[in-house]
Structures are given as structure tokens and as C-alpha cells.
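We did not get these values from a lab; they are worked out from the coordinates using the rules stated. On a predicted model such as this, the values are computed, not experimentally measured, just so you know. Cβ atoms are built from the backbone, for glycine too; each structure is taken alone.
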Structure I
């Protein structure tokens, strides 16, 4: 089969190629739903279909694994505790709509986002559940939008509460809010000693309803790794519990939440009424070598195709700066993914990818759109074959933590770093 691209559309012409990998590739492309329309160019009209999302590089998301992880986590925390699926940053790079729907199917009760726009996106996707905006909205326009879209804002002081109260006046509907308390993150939230007075003032505002109170753990992952009892997480828990105690009976009517993934997994005393789970929802534990019976399944793979195979002699420089030179006659594969897609340039010459369950090393500087792999030890690789840069391929598993160990990053950053020009292919 031959094909050409016109203005970003794939024009299918006539079958003529017997190259096996090319045929396998085109057959696999036909399994993806793609739009078709007539396209006129230079006086000729052709039937065209949109490019296959797997023609260059893509993120593959297993929605069933997200659903599984939500179900596993919900069973772990029990029926007396709610599960909030944190789907900010486009669902940690997995696709917010896909993750949200899968998590809710798996047993999540509500969703957490960072921004107003993220919440609106989920409403436009038809989701009706409770959605909490974890970031601060600072002006009346943003807060008015959150009210109209039935999104719950986080407030840190009386100023936002008054704005919310004014917005809901004469609307025949109360504005639901959650109050954030700073117990040691030193970021958003009011001080612990201000909470009681602040809530007393909020109670006088007739058009708003305080539905929840929460805080955020600063180093729960580090404390979980150390497995120590006298740690900063316990200090934060103590501060949060004192705030709740000072509220007396009032705190019983609020949804109280503190734990992130690390807090959820470390101690059931941190669960309160709800937990906010991010990283573990996507199949990863927040610390290395964490021993757990929870069967979490990673849901993301990053894949790309070989666009060119070439043989070069010994001593040939590869890529920008010629930071790598071949030490012998070598076979190289050019792959269509780069730092503009989210593969950090800091990983240049450090990572490997898997082809058919065999690891091949990346060589030279990672460029904006491409990188090169040394396939000398696997010379049968052809143009069009798929490499797995992250995820499982046969017996090989490359995790975000592998990249972190090589670059000094964290799994959250790796997952959130994959750009929108990488299509999300849901399986």
C-alpha cells in the first residue's frame, strides 16, 4: 500500500508494497477509528483519512488498569472512606477524561483537579460527580465560573469566602466550598490557629456552605520510605487533629481529608473521611521497593517508531554536538520522538528502549523531535517497527522511576511531562 500526506491528511493510493513490517504497520493502523473526507488539491479530489495516531510516537493508556487501580484502592480504604481520584495535569499525562471515567467506574467517588479549566473540561465531557479544585481561585470571575460549572473551589481565607457568598446571592443555590489548612506544607491554606475564627465568620455568610476541610502532606513519601514513627507526617497529623478538635461538633459535619497516595498507603489513621490519590491511581507506588499486597497496574506506555535504519563506520559522530561517536561499525535506528514530546534531554545516552523484549541503548543527544538507538546487537530491526520507551514489552519493564534514577527527576514530573502532540491511544 502506498500513501502520501497532504496538509496533515493521509491520502491512500494503491497497494504495491510487500515489505512485511510496513504491511503489519498499515494493518494495525486500520484498527483505529479515523475520520475520512474528500479533499481537493491542485484540481484533484481524493478520499483522505486522518493520520493514524500511532504513525510516529504516542502514549498508550490502558483504561482497564486505571479502573483496576481505583477498585483496589477503594477496597483498601474501605466503605467508610471516600476515594477522590486526582486527575490534574491531564490525568498525570494519561488523559484526564479517560482517567476520570475509568476511575469512577472502578469506585472513585469524586475527582480532584488543579485549575478551573481542568474542571470545566470534565464537565464538558459529561461528568456529573463532585469535582474539587485544589488550586486557589483568586478573583470573582474565576469563582463565578466555578459556581456556574458546579465546581467546588478551595479557599484559604475570608476574602474568597465573601466573594463566593456574593456570587451565590439571589441564585437559589448555595455555593459549596472546601477550606484548606496549612499544617506544614507552607503553601496554600490558612494557619492552624486561624481556622476556628475563620469558620465562625463563614457561618455568618448565608449563601455559601462549607462542605470540607483539608490539608496536604509535605513529605509523606519520604517518611514512608524511612518507615519511622517520629516523622514530620505525624506532626502534620497532630496539627490537623487539633484543628478538628478545636472545632468541636462542627467538624463532624465536614468532609475531612489529608492523605495523598503515600499517606493513604502508610497509615489508615490518615484516611479520615476521604483520601486524595494521584500517583497510585496510575499504578505506581510513591516510594521505591515499597512492600505491599496491593496489585496496582501501571496504565501508561510510551511508544515510537523507527523511521530510518542506517549502518555507519567506526568513529562516526551521532546527533548534535557529536557527544557520541561509534566505537565500531554500527547499525543505528532513528526514532521519531524527542524532548519536545517529553523525553528530557538530560536522559541523553542514559536510557534504553525495548524492541520485541530486547533492550537497545539510546546514543547521542536527544533532539527536539528525534533520537537514535544503537541496534548493532539486534540487526534485524526494520523501519516501521515499534520501540517501547516506557512500560512493559514482553519480559522487559521500563518504569518512570528508571528514568528518575538517571535524571534526578521524580515519577510525577516524568508522567506529567509528555506533551499533547503525543496522541493518547486508549486500549
Structure II
């Protein structure tokens, strides 16, 4: 695709040059911002939160829409374009396909006669507009751009007929790209499932295919090798509640995806405390459980010494019962996570907690320590080629996603002429 024959200077550094025949106007003149707010969500309208919009793609996650929220909401109509003023660098932009309500963190734009809804959606999703909005933010922990700054931003656009050509091309190209990404993601999901099956079999039955089995005595555990033992967690662990006097130790976080990792390795700005004095101290080899998210598998055996939230549970082996990697694999198996869920209590599904007495009552299977080491070694050898394949597919997805973002920006800002493709 070639550039347009002639360009003009927009006289705005962030906008740069635009095609000669395109118009430039403030966003509020082509798509006024709706200011309709409701004190509470109507029962007959769906609610859209920031968590329901996929970053950088604008895909609305319909299956996860909330049924009810107890706060003020904004009203939007089909064809409106929604733009997140909170952390605009996440590029959470959506084209409304239905009438509904949304968080007040989403600005609601109503495209007028000069601009097509789909064109405006792509325009606000483009890299240069996201960068501009992000440069306007204030606040360190929860950076926001003001609605007035966003509404006063200047955008460029061609006639409606040309807008249609541009959006049709983008729809077609992005559909191809998204299909490729879905295929690769499906491959990753299958490979991860293969890893889970391999891990489950090795952790619960060992690596000797001819070993004799016995009933574990626990319905959800099934049979285990006859020389393994099963005892409740209280036999193996004691709770640790040592507190930091300064809060200067390495801050660790616990996730169902990454286990226990240093917070410094994550791009996280939410929930940062002013002081970590009084946080719980853990040592490498300790089991750390986020009691509020244990039902999701938010736990792990720490490879680090440091501090964690005082609301987490820390458990240390009374003696060397487990190889730390074996224990980490074991407690993340689906049957164990299901048991954590069953033993968690709370008045709402999102507020379930698994307390120490609940954890201590859970049966834990234990092979001999030397066998645990062999099992871990076998698992990691079998995982290596699978992890490599996952890494290759993930890298392909990342590259294509970068291309997707660049394609939107180049086409929607007039860097390339798509009229005669």
C-alpha cells in the first residue's frame, strides 16, 4: 500500500501530517460526549465494566458481563464509542453493539453525521491517539485523562464514503489476523492441557507404569501407589506468622498463573501500600496461599525469601517431607484446587476464603522424597519440548498483535492510501 498523493501539516506534533483532502476537527464537534449518568443500574440493561473490554482489540467479553452493580453508571446506545479515561495506555476502546450501561470510567462518544462509528472506534484505538491520551493523564497510582482533554483532542478523517472503504479493509484484514491468533491460542491451550495431563499422572501415580496401586481413602484422590502415604496437611506443616519490622524485604505476590513471584518483576501499580511494615515474612521453600483466591489456585511454594500480604497464609514443613517443586505441582492440580474451593467459605462467590484450619484438614499424598525428586525431573524433561512449542506460538501471536496494532494506526491515520488496493 502506497501513501496518499499529498499531505498537509496538522500543526499538531502528535497528529503530524494528514492527507491533503482530510478534515481535522476537535472530537467533540464530530462525536459529542454523552453526559447521561444514572444513580444506579437499570435492571433491564446490561452493564459494561473495564474488565469486560479486551485491551488493544476492543473485543467485548459478553459472557462476563455483570448482571448488577451498586454504583452510578453511564448510559450508552448502540453505535456509541466507549473510551477508557483510566489508564488509557491499556487501549480499552469499544464500539457498542447494544444499548446498555457502563462504568463512569468509560467516556461515551456519540458519532455525528461527519464520522462513521466504526471509523471513530478504530481512530480512538490507534497508537497515536492512545499515546496522546496517555500523555494527558494525572495521578501516579490511578492515572486518568480528563474527559475535557479527550473531547478537545483533534482528529483527522476523510469523507464518509472513504471512511467506509477504510473500515471495510480493516475489518477484513483484522478478521484474518484474529483467526490466526485464535488458531495459535488454541494450539497453546492444547499444549497446556497436555502438560496438565502429564503432570497429573506423574504427581498422583509416579513414573513407574507397573507400580501397584491402592485406594487412597480419599474419594477425590482415587488410587495411589501402594508405598505412598496420605496424611492431613496439619501433619506436614505449621503456620508461620513472622512480621517484618521495616517492610524493606523483597515484596512477593501470589497468583494462580505465576505462583509466588517478586512484585518487582510485574508491571503492577494497583494496590501499592505506603508501607509494608507488618507484612508477613516467608522463606524460600515456604508454601504461600492467598486465602481469598485459594479457590482459583492462587498459591505456590516460594523460591524466594521476602514479605507477603498479612492476609496471606504461610506454611512451613515441619521437616523435609516434600521436594518444593513436587509440592508446588501437587497443590495446583485440579482435584486440589477443587477441594480448596469446597472448603472455602463466604457470603459471596467472589469473597470465599480458605482459613488455616480448612487447609490443615486437607489430605496430602506423599511419595518418598527421593521418588519426588525423580518425578519432578521427569516432569520437567517432558515439559521442555512442550514449553518450547508454546513459546514459539506465543511469540508468533505477539508479533502478529504488534502488526495488528500498527496496521490500524497506519490505515486509520492516512499513512497509507487504501482506496485503490
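So if we calculate FRET efficiency 1/(1 + (r/R0)^6) of positions 316 and 404 (r between Cβ atoms, R0 = 41 Å, to 0.05) for every structure here (I, II), which label has the highest result?
Greatest value across I, II: structure I.
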Highest-scoring label, criterion being mean count of other Cβ atoms within 10 Å over residues 188-195, among I, II = I
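With mean count of other Cβ atoms within 10 Å over residues 172-179 as the yardstick, tell me which of I, II scores highest.
Answer by largest value of mean count of other Cβ atoms within 10 Å over residues 172-179: I.
Out of I, II, which one gives -11000 for helix-only ellipticity at 222 nm (-39500 (n - 2.57) for each DSSP H run of 4 or more, over all residues; to 500) as computed from the coordinates?
Checking each candidate, the match is II.
For which of the structures I, II does the calculation of mean count of other Cβ atoms within 10 Å over residues 84-91 return 19.9?
Values: I: 25.4; II: 19.9.
Structure of origin is II.
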